[in-house]
Structure 1
Amino acid sequence: MSDKKPKLFVHGCYIGTTGFNNHTRDFFREVSKTYQTKIRNFTVSKDWNGLEDEPFNKEEYLTPQDKILLDQQTYFDNERKLKDFPIYPNHLNNFDHNLNIVLAEVNHHYFYQDYKGPKIGYTVWETTRYPDQFFNKLKEYDQIWVPSEWQKQCTIEQGIPEKKIKVVPEAVDSKIFHPNSDVTLPEYDDGRFKFTVFGRWDYRKSTKEIIESFLEEFDKDEPVDLIISIDNPFAKDDFESTEERLKYYNLEDPRLKIKHFPTREEYIKYLQKGHVFLSCARSEGWNLPLIEAMACGTPSIYSNCSAQLEFAKGRGLPVKIKGTTPALGGEYSTYSQSDLSGEFYKPDYEDLKKVMRDSYVNYKKHKKKALEESIEIREKFTWTNMAKIAEKEIDHLMSNIPPNKIEISFENGPKVEVKGSHNKNYKVEFIDSRTDKIIHSSTISNNMWTKCDKSYYIPWVIKINDEIKYKLDLKDQIVKISLESKSIGDTLAWTPQVLEFIKKHQCKVVLSTFHNEWFEGLKEYKDVIFIKPGEGFKAYAHYQIGWFKSENNDWDNSKDHPTPPNTIPLIQAATDILGLSHISKNTGLNFKVKPRPIKGKYICIGPQSTAGLKEWPHQNWRKLAKILHAEGYKIVSLSLSGFKGTNIISKSKLPWEELFNYLHHADMFIGLGSGLSWINWALNKHTVMINNFVPYGYDIPNNLTKIENHKVCNGCWVNKDYVFDPGDWDWCPVFKGTEKQHICQKSITVDQVYNKVLSILNK
């Protein structure tokens, strides 16, 4: 890499009053002295949703330097609906960044997959384990920064390689946080001893336990107070104030002095003037108030665990730990349980009482020690020092990024990604080799990617900078094919087409269906690897077969289908997606034939379906059963929910093999446009199908006799003007809500069906 410094694009919570916000501003104010930097602020707080008009007036702590650094505002609401809008004047028009630093907290990782250049994730986390969703996103970063050796070890134990993890501690602004004996506060003029708690009412921070320990340890006649600033608007409880929470937990006491949302100046004075700072969290990602109190030379109590030991170990007044416990949200927590995993620590609250008593009784000794430790803290943990650590890691990362490498993949469409450190543009064209038509083109630079959204099979040629770089060739490659439909008919119609795909391309296929057991064991599929739906498998290419609608909820979806799927036979939905000729292929089903389940002649019927437009009136089925029974046939209903009637043997919810066996031995099956008809077809048995909503000739596999009535409304299934809604049982786009609803099926008479059945049986 050249000596030219990288340009940083920072993504994080820059605006706000939390410790994390303060750290972000202090850190990048310092880093920006070395690197050109722009910052995209994001927030989950509605308080910031109206900043377009007066972006800076509301927050006086934003310096002129901040206003230069800030570039964009991204907001997402409590339902995690993203709302992006720029509110600052310094947009990225001419800022060609080549490195991203992401201030990554648990809910703040939705934005970053498309950003140009390497990504550094700077994360501050409080438990021993990240939530899986957050952790999986962290794995995508080129480098991960954590503030402590403790968090580094937790991250390694969860599975991130050690070489990717760098410790970049937080710091303290020693110009602000330092001992000051001249501070005056009215609350301290009464001569009473003051413990202070600054943070929020939170389970993780042991707020309730700290207050309980104080009230239990000190008698009411002792001149000791506890100043608490613990408001928490994000708590998962129903209380609006600290007073309400204290009352609910029977913790009201005149020695508790409540301070609501102090200003930054007041906060600093309380740390400087307070006798002892109190903190006893179950875990901390850093604990900014603690290091700030120590910098002020205030004796500080803290739990002897987690990230705060990075600066507090050997200093202050530690409280013993009794072990660990699962990280739960608790009844008064900022976190929901879904946000947590791993473990918290268990502070010894009895020891906390002893430490509090010791700090009170031996205050002068502890104050002297705290003032000495203050010098160490302010000299070592400066923002300048931390920025130097960060700069070292940035320069090392950028100098070790290999030359640009082009990676090509075919995961639901072709994708080209350029990885490397050289700032170069690449014109990428995705071309259909059959027509030489450019389907998609774009220009990208290093550490960017582009993708064509055509997910079905196309014999791709990929040109990069007008030079052919790749031709799709599936021979001897592993291809993953996923059947996205749970429908029986879809599965039986589409799965055999996979064998044609293998034959055409001489490739190996990993296949997922919702009914793998029907095909595994058949000799035709001996070279196919079956996996469960959703199961990962590294493959050269991946194709999905299903009924895919557009964002507008119509069938005209050129992204996933080359042809609208409602205008073609069911089988062709698979052959089109896989680029095959349209042929009907049947490989049978994997089941062991058992003895005949019923003696004598019998006919199976399937009188029930998943949609009203497919059904034939139930009274017609019962009439038909009566007539056929008179011809000497037993009638067996195989409907899932059961179908009863005179002369009808009802068999519902049969195991697959038993159902297959009934159909295998039957003299005939009479059904609807549903899964049972397709099963019968797969068993190479003849089906009489009562099906008038799909026009004749649309989808007629072998061994099928279709019964229709051309004199009434029919064919809505394939009409481009209508989109079938599987959730609407009464769906009927022409006559819904009228006497003619589902007239297509109702118009078919019992005599029609009987005469057709009888003619086939006689043959």
Structure 2
Amino acid sequence: MNRLFMLAAMLSLALSSALAQDDFTRFDENGNFSTGKKENRKDSLGSNKEIPVGLKVWTVDPRFGDRIAAQPDTLSHMFMNKAFTYGMRGEYNMLGNLSSPRLNRVFVNRPADGQFIFTEPYSYFIVPADKFLFTNTLSPITNLSYFSCGDKTDGEDHFTALFGVNAGKRVGVGFKFDYNYGRGFYQNQSTAMFNYTMYGSYIGDRYQAHLLFSTNHQKASENGGITNDNYITHPEMFSENFTTNEIPTVLTKNWNRNDNLSIFFSHRYNIGFNRKVPMTKEEIAAKKFAMEAKKDKKQREKKQNSRTSKAGDNATDNKEYGGRPDNAKIAGTEPEDSARTTRRITVSSKAQADSLMAQSEQPKKDTSWLKNEYVPVTSFIHTLKFENYKRIYEAHQTPTNYYANTYFNAGRLTGDSIFDETRHHRLQNTLALALLEGFNKWAKAGIKAFISSDIRHYELPNTQGRLESFNEQTMSFGGQLAKTQGKTLHYGVTAETWFLGKDAGQLKVDASADLNFPLFGDTVSLAANAFFHRINPGFYFRHFQSRHFWWENNNLSMTIHSRLQATLSSQKTRTKLRFAVDELKNHTYFAQNYTINSDFTRTANTVNVEQSSAAINLLTAELTQDVTLGPLNWESVVTWQRTSHPDVLPLPSLNIYTNLYLRFKIARVLKCDFGADMRYFTDYNAPDYSPALGQFTVQAQTDKVKIGNYPLVNVYANFHLKQARFFILMSHINAGSGNKKYFFAPHYPLNDRMLYFGLSWNFFN
């Protein structure tokens, strides 16, 4: 704790300036910026002018390098839920501890499987390149955030530092530091995560570039779950009381380690032309401020010169004379009378004079708030992405007969100890050509084409315990047709097919569209998206080698996943409806089986790769509704899912989140949210977790374990004061009541009642 506070203090002193919460700028659908609320502050000139301070944030498309508008994380709403691994609305299954592996219960929200599957369960901590927020800011930004709960034995600490600054209008740089440490409420459950990211961007008219460097280190203790769920659900069965850290766990000295480094570089060169366009409100405000500052500087210099001149007059008589003496005569011929020349306009009235003056000022008025804009027509894009991963599963004192199979007993560790290591390197290069949208009235959509190369390298242990190499290379090409500008209709279609290497024959087609229209005094948005993906199962589904798990699945069929989804939202009623239909063929998954003995030990553990022979159909319906009655606010999200094969794709029928709170201000400056929220899902045979594989798996044993049908309730007080957000929260307030089935994964109970607090502070000049 003391170290973290010292680090926060040092960073706040070293990193100068940042941004107030409400001082930010948003992108619209056209890529323009609209300014949020600003506060009036005295500037360096001593006047009370409004200084336009703006922050622009965006993500970068990993294929085309396009900037995609995003919103900075500055809102106090639901700030308290950022502390929880189970998600902002409790939609994730997880193992109970901070930054533990997790899996989304809402299937349509799950991301597609990547090549290195071992880091995917840590989505709470690892941010992929296409989700990272690049910044461009008018003033430097610094944010320090800290969340904490518990004590030295079971507590959790999460510290984040963000910094961004600009070197001129075009260059933006910054870094992110993220540190998580969860000691664990139960035995052998600790996690430690460290991330450091540096980024930079150059946004010029012709040349644009984005660079991202990120490194992650993860270490998670694996306890295999508690030996007997009755320690939680029926503690009265035992003759003595057990505290949470006294409940026995299956494994004692087991760890999963993940180390990864990623480099992302995307740049483009634009060919186009220049034109005059009106300035935005933000740009006009900035120019006015600059003009006022220049005028104020001249006035201060004039006053200073006047004071200097008066001081000189008192010392010597050095008076300077200007102008013409009253008795001076004009040399040369006297000019003609203006009334007698034909080159001058006769002004006979004041109205005529005013009209002429207005006309003379008209050209200046029309061009004063115009700017020169470069309009790109064609872009040449290159994107490079390099990833380096290493995973180690280390175990000691493995229980006897815990694993059903042993494939080798050699290498770094032998006997009841395990040291399974795998490595993965990946290099992707993409070249793209784009004819951009909107450069003239006929260019209603943008057209892009690309070709991509993917080189993949894997290492797995062989029967001697030494690493064996596997290499794959593939190439693909595709194109995109998209309309992103305008306020009414947007659409996009992207297709990619693989023609060389291991993935030859793969096909991905993605389409989306949205329509915004007025209806009964309201703005209604209708969005639809669909995709068709025919892809190979990832490398680790086809090949895996370790001490106790081993498979060669060269005959796996391509998985086929299609989806049709529609979303209808109303701004006035604050309602959103979402419907989705999925079909999965050759669905590929991990299946785990083991035996629980009478003494609650586990034996004969196996994990295998399975493919569903039957097509899986999935229906999803979701309602999001927000209601406000004076200071009372009620927000709810209800998701219904129906899967045709729950034994292969297990999902809860209902997933509910609801949040009821009072919102008000104290002394007109302190914003307060006092309330309680609840997350709930119906019981189902949820995916189990394999420590040796670090993955969630389908339960394959006969006696399956159900979780769910338990409401998890938190009460909180959330505050926002100027540049600071902070909260106090009591989690799991209903611990010990009801059926006590507070498991978000089989055999992994959640923490009992705990007091959390969190603080996020923005610094600025």
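What to note about this one:
- Read-out Kirkwood radius over Cα pairs in Å, for residues 468-619 alone, computed value 19.4, structure in 1, 2: 2
- With helix-only ellipticity at 222 nm (-39500 (n - 2.57) for each DSSP H run of 4 or more, over all residues; to 500) derived as -7500, matching label from 1, 2: 1
- If you line up 1, 2 by relative contact order in percent (Cα under 8 Å, 6 or more apart), the top spot, with the largest value, goes to 2.
- Structure responsible for 2.3, with distance in nm of label points 7 Å out along Cα→Cβ at positions 220 and 252 calculated and labels 1, 2 on offer: 2
- Per FRET efficiency 1/(1 + (r/R0)^6) of positions 564 and 668 (r between Cβ atoms, R0 = 30 Å, to 0.05), the highest-valued of structures 1, 2: 1
- Identity of the structure behind 0.95 (criterion: FRET efficiency 1/(1 + (r/R0)^6) of positions 204 and 228 (r between Cβ atoms, R0 = 30 Å, to 0.05), calculated), options 1, 2: 1
- For 43 (percent of Cα pairs over 41 Å apart, calculated) the corresponding structure among 1, 2: 2
No lab work stands behind these numbers, since they all come straight from the coordinates. Because the structure is predicted, anything quoted here is derived from the model rather than measured. Cβ atoms are built from the backbone, for glycine too; each structure is taken alone.
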